[in-house]
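**Student:** Listed next: structures, encoded as structure tokens.
Each value in this text was obtained by applying a stated rule to the coordinates, not by laboratory testing. These numbers come from a predicted model, not from an experiment. Cβ atoms are built from the backbone, for glycine too; each structure is taken alone.
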Structure I
Amino acid sequence: MAVEKVTIFPCGGIGDPVSSVTRLAGYILAEDLLAGKVELVSIPPVITGVPEELDAVQAYPVIVLDGCGHRCGSNALNLVGIKPAARLFTPRVRSETKHAIGKRRPFPEVSGQKLAKDLAERAAAIARHMVEDPEYVFERQTVSPNPEGLHDESLDIEAALGY
């Protein structure tokens, strides 16, 4: 059965311009492409246990927008025992679209805005499937702390999450 909403979990890095691109993609999804069908959450409240944020990652399928090779979004969810329903890797989208990330952090430059829109559109296609396809199956997850994955560079996040 289709789901009511999806949760979008963008990269939260503050020191890298790609985080601005992933956050903008999240806002484009939540405000323009799928208004009312998206819960936008960020890493710190999930890690610190803010109830509303934890409910969003447990109650709805999560689409992670990872910004770089550190894959902070995927790793943060691994720390709380939540497996993303889908993951988009921004550098791969950048490579395919040829839109540069840009150098500004507060708000992306034009090329970064184009990349954010491309990323949002890809995530929206995945999310639409989840909310519209009556055959889509999602089982509510339960947060279960997994401290073994705490910023362990040797951890293969793909293997840990079963991808």
Structure II
Amino acid sequence: MGDWLPRLINFAVIAAVVIYYMKKPAQDFFKNRSVDIAKALQESKDGRERSVAALVEMERKIKDLEAETARMVADAQARAEKDRQALIEEGRKAAQDVQAQVKQGIDIELQKARARLAAEAALLSLDLAESRIKEQIGSQDHERMVKEYVANVGGRG
């Protein structure tokens, strides 16, 4: 049991020397460590605030993009409807033009058919008149008409 006192004194002397020489560096270490921790906390807080601001900005941009996308979709739908109406109207006009051309073609063909029918009717009338005249005119009437014709033609010359 007696050997513990010198050991205790030795420990106390070494501890006193270590404390004396390590007091200033230990204080500086803990002081710097506190400053470093405070600085890290402040940087973390600043980083968080920047992140929150960036998040808010991104959310705003996303909303703006959604609004822009919705506007573009609405514009595209309006243009599509306008184009659809224009195509429908163009189709109607084309159909009307085709109907007008068909009607004009029918009218022309109808006029041609009427002209052919009139010519055919005239030819048939001539043939009918010729056959009736041939039936009614005998050889004596024929000779008389030839003499009258020759007399008329001969008297002129």
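**Student:** For the read-out distance in nm of label points 7 Å out along Cα→Cβ at positions 126 and 142, a value of 2.6 was computed from one structure; give its label from I, II.
**Tutor:** Matching structure: I.
**Student:** Computing distance in nm of label points 7 Å out along Cα→Cβ at positions 94 and 110 for each of I, II, which one ends up highest?
**Tutor:** Comparing I, II by distance in nm of label points 7 Å out along Cα→Cβ at positions 94 and 110, the maximum is at II.
**Student:** Of the structures labelled I, II, one was used to calculate FRET efficiency 1/(1 + (r/R0)^6) of positions 6 and 134 (r between Cβ atoms, R0 = 35 Å, to 0.05), giving 0.00. Name it.
**Tutor:** Going through each structure in turn, the value belongs to II.
**Student:** Name the one structure among I, II that Kirkwood radius over Cα pairs in Å of 15.7 was derived from.
**Tutor:** Structure of origin is I.
**Student:** Starting from the value -12500: which structure in I, II was helix-only ellipticity at 222 nm (-39500 (n - 2.57) for each DSSP H run of 4 or more, over all residues; to 500) calculated from?
**Tutor:** I
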